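Alright, structures below, take your time with them.
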Structure I
Amino acid sequence: MRDDIEKIISRAAAEVSAASSLAELDEVRVRYLGKKGKITTALRSLGTCPPEERPVLGKLLNEARESVEAMLTRRRDEVAALERAKALEAERVDVTLPGTRPPVGARHPIRMVYEELEEIFGRMGFEVAEGPDVELDYYNFEALNVPKNHPSRDIQDTFYVSDEVVLRTHTTCVDVRVMKGRKPPIRAIIPGKVYRSDASDPSHLPVFHQLDGFAVDEGITFGDLKGTLARFAREFFGAGTKVRFRPSYFPFTEPSAEMDVSCVICHGRGCRVCKNTGWLEILGSGLFHPKVLEAVGYDPEKVSGLAFGMGADRIAMLKYGIEDIRLLAENDMRFNRQFLHINPAHILHTSREG
């Protein structure tokens, strides 16, 4: 029995010394000190030994257990220190290596267009105004001389929160809010989201972006409107850009006109984008209808005002050659990263598949 105890201690010492991980040490502990371990089993078998030998053998086995526990503790500290050193070495940072640049975000094309438009109109004295996305029917329709039976009021075109509350269908409603709270002269542009019940396709979205602008003062004429918009077109699309005005109809302006610019892709020669006409429709405009001026408390005999509105998404698509409006809303990083280092004066030709 004594020889067996010495052999157990010797084998345990060898196995403890050979263990190279905490998991292996735990296996050694279970093998010798566990419920079915060799030393535990030997202690339980003392009852089969002669009575006169039991005290001595019991003392030897207890000493063996303490010896193995001490060996395990020492080796556990050594192995833990080695594993910690390995982990630190694996995580060591070589400060001599070149740094890794973190991913950098890019300005969205709509934001770039808004910034450029705000700068252009800011130089002409226009301030930036804002209004709520959830709007009263009064500001969105009634104050803008939109009759109750106008098609734009249909539920097929407008998102209704209630009979008197809608999601604004244009940023022109902010014109009324600004004018109601101030006296002329006023010059302001209103960038923002608008909402219409449109199906999503390459040229339509239910949520898109507009920029409205207006000016009210004594003696404003249609000539002021044409001059303002012609200057905008030249500064935004290039000095050689030509403009033309076509008669149109909007409930809140009279007279009203659509403005076209010479195609920014083919420069007026004719291409697929402009349908070989050489012209692209950009915005709607006109002089405020007298009923709109009266609705905000102005005297149409004393003051007049110009107004215009454009789709920022369409402007961005023309500016950067984007063929599908859905790309502006999908947040696809492959698309967005193209604008990381772009100079806004450069034109991209981007397709949905690209």
Structure II
Amino acid sequence: MLRASYTRYFLDFKEPSGTSRGILTRKETFFIHIFDEDHPDRVGIGECALFRGLSAEDKPDYEKVLADACWNFDGYEPDFQERFRSYPSIVMGIETALADLLNGGKQQPFKSDFTDGKGEIQINGLVWMGSKDEMAQRIENKLRNGFTCIKLKIGAINFEDELMLLKSIRQRFSARDVTLRVDANGGFSDEEALPKLEQLSKLDIHSIEQPIKAGQWEQMAYLCANTPVPIALDEDLIGVFAKEDKKNLIERIHPQFLVLKPSLHGGFFGAQEWIDLAESNHLGWWITSALESNVGLNALAQWTYLKNNPLPQGLGTGDLFTNNMPSQLLLSGDHLRYCRQANKWTYDD
């Protein structure tokens, strides 16, 4: 008989990290453990990476729902994704732990050439919000380390300064050599969005994530139909859990790309629904991490590799935190590779 339990954990940032939701210094997360009573030494581990302040599951009853899921765990219950559909990080945690257990509890929930050390995933270099000088230095570090796709979070400083940062890259590298992505996190007003997109288009920007606030389907549809820069939806996908609602959103807005975060968008089950809808509607997509620890990032990278998407993915490298678990992932230039580590994951906070 299968049993489940969970552990609460706080990840500490190496340095305060600026996001559209303010400055982060700590990140709460939960680890779920599933084991068979007949083989208690074999444990599947998954991460329920709750994102306070952003995820639609950030509710007072979150930990109670997770506790109930563990205490009343029914093993290979076929409909747990449907039961917890509105708690995407819990779905992802259970999916990961079950898959890990099925593969022997060896931290390889999704085995492939990647976990055999024969595959790799290209990722973008994320430049966090900061002052102009801080962001300029971070850009230089990414370029020096071999990243050919740079993603700049914008909205923290003056837009003209952000344009100057982007221009400084484009003056040295063509779009053929360095791909530029920007993420506005809904920071543009409805009135200024199109003029700003026009300015960005002169810099051969690959895409912009969420130019205006989520929930404005009519305005976003207009932008997507008239934009000179391809638009990728991110926050607009949060809280849209029913498959019919997902279909309705895509058909009404028809963006150019979807940015998928399984921890926020329905676990691997929900993210696959988004992928199927995107591809049937001829939209592009890529996978992005959402401040998971190395436990969640490990599973996310393994699953992403199986999707065989040629675009650079938005996967982190686990180096944001001082008290992260040992990583199974190695970064070579802008490519992630898997390297099996003997270390066991521990959660001593």
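For which of I, II does distance in nm of label points 7 Å out along Cα→Cβ at positions 41 and 297, calculated from the coordinates, equal 10.0? Source structure for this number: I.
Who wins on distance in nm of label points 7 Å out along Cα→Cβ at positions 113 and 265 among I, II, i.e. which is largest?
Numbers: I: 1.5; II: 2.5.
Going through I, II one by one, distance in nm of label points 7 Å out along Cα→Cβ at positions 113 and 265 peaks for structure II.
With Cα Rg over 2.2 N^0.38 Å computed per structure, which member of I, II shows the largest figure? Present the calculation step by step, with values, prior to reporting the outcome.
Numbers: I: 1.97; II: 0.98.
Structure I comes out on top.
Consider the structures I, II: one of them gives 0.75 for FRET efficiency 1/(1 + (r/R0)^6) of positions 241 and 321 (r between Cβ atoms, R0 = 35 Å, to 0.05) as calculated from the coordinates. Say which.
Numbers: I: 1.00; II: 0.75.
Computed on structure II.
When relative contact order in percent (Cα under 8 Å, 6 or more apart) is computed for each of I, II, the one that comes out at 20 is II.
From I, II, which structure was FRET efficiency 1/(1 + (r/R0)^6) of positions 153 and 337 (r between Cβ atoms, R0 = 30 Å, to 0.05) = 0.15 calculated on? Intermediate results must be reported in sequence, preceding the final value.
Numbers: I: 0.15; II: 0.70.
Answer by label: I.
Any idea which of I, II comes out highest on distance in nm of label points 7 Å out along Cα→Cβ at positions 9 and 97?
Checked I, II; max of distance in nm of label points 7 Å out along Cα→Cβ at positions 9 and 97 sits with I.
For helix-only ellipticity at 222 nm (-39500 (n - 2.57) for each DSSP H run of 4 or more, over all residues; to 500), the calculated result is -12000, so let me know which of I, II that is. It must be structure I, since only it matches. In terms of distance in nm of label points 7 Å out along Cα→Cβ at positions 105 and 225, which of structures I, II is highest? Comparing I, II by distance in nm of label points 7 Å out along Cα→Cβ at positions 105 and 225, the maximum is at II. Once distance in nm of label points 7 Å out along Cα→Cβ at positions 65 and 81 is calculated for every structure in I, II, which label goes with the largest value? The maximum falls on structure I.
Throughout, read-outs are computed from the coordinates displayed, never taken from laboratory work. If you're wondering where the values come from, they're calculated on a predicted model, not measured in any experiment. Cβ atoms are built from the backbone, for glycine too; each structure is taken alone.
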